[in-house]
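**Q** The data blocks that follow each hold one structure.
Just so you know, all these numbers are worked out from the coordinates, no wet-lab data involved. Owing to the predicted nature of the structure, the values given are computational and were not obtained by experimental measurement. Cβ atoms are built from the backbone, for glycine too; each structure is taken alone.
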Structure P
Amino acid sequence: MHLNTHLDFDLVALETDDEITVMIDLEAPSGAAKDSERPAHTTVVVLDRSGSMHGDRLEAAKRGLIELVARLDDRDQFGVVVFDSQAAVAVPADTVGTHGREQLRRRIAAIDVGGSTDLSSGYLRGLQEAKRVAGPTGATIVLLSDGHANSGETDPARLRALARNHADQRITTSTIGIGTGYDEAILAEVATGGSGNHSFARGPDEAAAAVAAEVDGLLGKTVQAASLLIAPTAEVSTIGVLNDLPATATADGVIIELGDFYGGEQRRVVFNLGVPAMAALGLAQVAEVTLTFVALPDLAEHTVTVPIAVNVVPGDVAAGRIAAPEVTQEKLLLAAQRSKREAEQALRRGDRDAARRALSDARSSLSDAGLGASEALATEARWIDRTIGFMDDEVDLAGSPLAGAPPTSDSDYLSHRLAADRTQKSRGYRTRTQGGEVGEVTDSDTDYLE
């Protein structure tokens, strides 16, 4: 793993309270050259088979699972748990070679629809099945649903905590929501707590594509159980993590859980440090950052430690300092994700005006920063403009690349779009293609570059 640190300000004024922002750039090693070089994986699919999945949705999901099995090695373990009003094991988790591929195809094809949606029951049973067979590389849960949980545990915060507890045991959870009727609050929170991806699939074809993308990631993992410890010196008063990542305060500082990395994947983690007034000029260490991870395929644990230091200078010298542009831009991108969460919550309350204001404020902040300085900011601005256009009924879908998209008056579509996008971006993913709105249309125009 490669780790680089960047500070918005590396100068602080003598005898003056200050706050600095630290950005950590992370890059995982590239993937194994041959399938035989990777360790065996465990995948348990938790599949919604409630009545709303009848027809194309269930058939597309089953097609995706059959294609998943075709790409697994005989050494890999695979299982399926289905749920409606209750959970059941459709395919007990075992190696693909033990099951036999034809037997797996028959079992998946036999899955049929049932009744209501007890998502927590299915998820809990999937976790049990994963724990039963998981080896040293842990396991991956892929949860697919198209409906709102209407029985069992339905509190997103409690389900996020459950997912996080199992992520600490190397059981990752990714979620795929199908259509615009699923509970995006639950699926997004479970994926965040479970250190996995959350995908919004508008229809059956997108759901199958989301499953295929999860397989790509699963087979390309090169790092597991990555975490970042921020250990401040006695001089630091506060630590604030700006990403939406599981973080825990400890006696040594704050531990941020990063989960698994795919081959060559790049991420950014951003946090603030409150630096009280220091009485001595010169270089002063304010924190130490330790990255801990397990490398695949050898399952060896590694640590990388780097110091974070600032230069204490006279006040007149510090007055002329300029913030590092790349750190400022990343802070703006993360702030935009928080605005998306506000908009998403407003839409759930039925307050479209508040949702629009949150997005418009984020868009204004991006413009104020100067979009020409960063393609990432320009891309984010285009995404927000497109979403506001949906909200205002200003986007003409006929004959455009967005033809076939849901009606722009559909608040459910908008909240799902917001949840999927901010869940991916708020965790600092720079190169990961899994998660977000599947089939999201992008444009290459540069009208927003100033």
Structure Q
Amino acid sequence: MARWGSPARGGVFVLWVLEGCMFGPTDGQILATTNSTVSPWGAYPGANATVTFSARNVSTGAFQAVTSTTTTTGTYPAFGTSWNTWFAPTVTLPSWAWRVGVTGRRAEVRTTSGSNQLYSFPADGLECMLSMSDAGAGATEAAEVCGADTSPSAFLFTSDYRGMPTFTPQSPVDVPRELEHSRVIEMQGVATSSTHWYFAHNDSPQLVRIPLTSSLTTHGTWDAAAVAGMPSVLASQGYDHFGDPDEHGGFIYVPVEKRSKTLPGVIAQFDLSMNFRGYATLSDNDAPWVAVDPTTGLLYTSSGGCDVQTVQVYTMSFDASGTLVGLAYTDERTLWDRGGVPVEPLNRVQGGAFSDRGNLYLSVDGRFGDTCPVGIAGVFGFEAQTLHKEVYFDVPYDPGNGEELEGLDIRDLTNAGAPGIGGPLHLVMLDNDEWYQGTGTDDLYLKHYLAAAGELGFL
């Protein structure tokens, strides 16, 4: 499993590679309690250099020294140069280093030598680096493959840590339930603004806008909805498929594909009145969903195929009027499980959305089994910064009868005046009557989930 470092780090990234490694503690390492000890160690290209192990003070936000040591005089050859090991005293992290979660705590640590920041690694980082060295790779290439996505930081967790809420279905969970209408055929996903729903469907690709205060259970609401079709500049090129959209900064971003996957995916930008503004091209032909991290402004998507363990990250560029004009591929980030290992492969990632805290939620239709082996399905949540999995819950559905999980949205609608709807997580399930059974009209089930009491602030 290749893990790529961030090209966005630019020249600094190369300096981290050349100026040393921290192999312990590892990114994602689990400690029994905050009183457990850690043993910082690594390698540095120089003897008798001072190495400082630091942790972020959660009160001030600054890194503070915890312990220090000097590199050894003995050398180890790797990547065409000589490396000196360093071993800092075993320490217990101070109380000021531990950030409180819903349960448990997490800490962020780094190692420096002077102004130089050393690279951090996941659990198999040292083994990976040695293997790459034996294969004749360069140090930069090896660190790109083996290093932690969060480098130069490594994140440590207590064994009871949970950084995101637990979710329970509202009662009733489906509002609407089994809704048939021409504007829900091939429904792909949903986004919200503070005032409206935005649905994307593909009978003939359309965005559908409905006020939050309107009842989604009545046909009259859907009859009166505002709609926007595939922009002509994209239709003329052969694009014919909308994915799960997202709202960010007063715009709706829609992933657009050609069903045959013979054209690169694009992201189309609409204003909140659904006027088309512009588009930009992705580096891949797959574009099942899009989500913009509100804490960074970076745009995320992934493959909708089999064995997904990473998400792709892009930097957006705009003209003076705020119209999207470009997407620069920035990074491929690994989705992590506990203990610093990649999450189990996900099949058919259908939707994505960020919370205001920057936590990423994905909907996975792993049971549908048309193009991928049947696997795990439901909703996954990955914590901001680390992309460590903190949420998973199953969603009951029947793919054998054509039911399919689609996109999702994150916005607390508890006091938004949406009839019969509350909670912060909203998931589309589609009953594919028209496609699967060859008769009838597709049915929309929009599922809603509540955060556990006292945990909404960790959304």
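**Q** For which of P, Q does relative contact order in percent (Cα under 8 Å, 6 or more apart), calculated from the coordinates, equal 14?
**A** Label of the source structure: Q.
**Q** Follow-up question, since we're still on this one. Comparing mean count of other Cβ atoms within 10 Å over residues 176-183 across structures P, Q, which is largest?
**A** The maximum falls on structure P.
**Q** State the single structure among P, Q that was used to calculate distance in nm of label points 7 Å out along Cα→Cβ at positions 24 and 384, giving 3.3.
**A** Q
**Q** Looking at structures P, Q, which one was mean count of other Cβ atoms within 10 Å over residues 296-303 calculated from, given that it came out as 20.4?
**A** Q
**Q** OK, next. helix-only ellipticity at 222 nm (-39500 (n - 2.57) for each DSSP H run of 4 or more, over all residues; to 500) computed as -2000: which structure among P, Q?
**A** Computed on structure Q.
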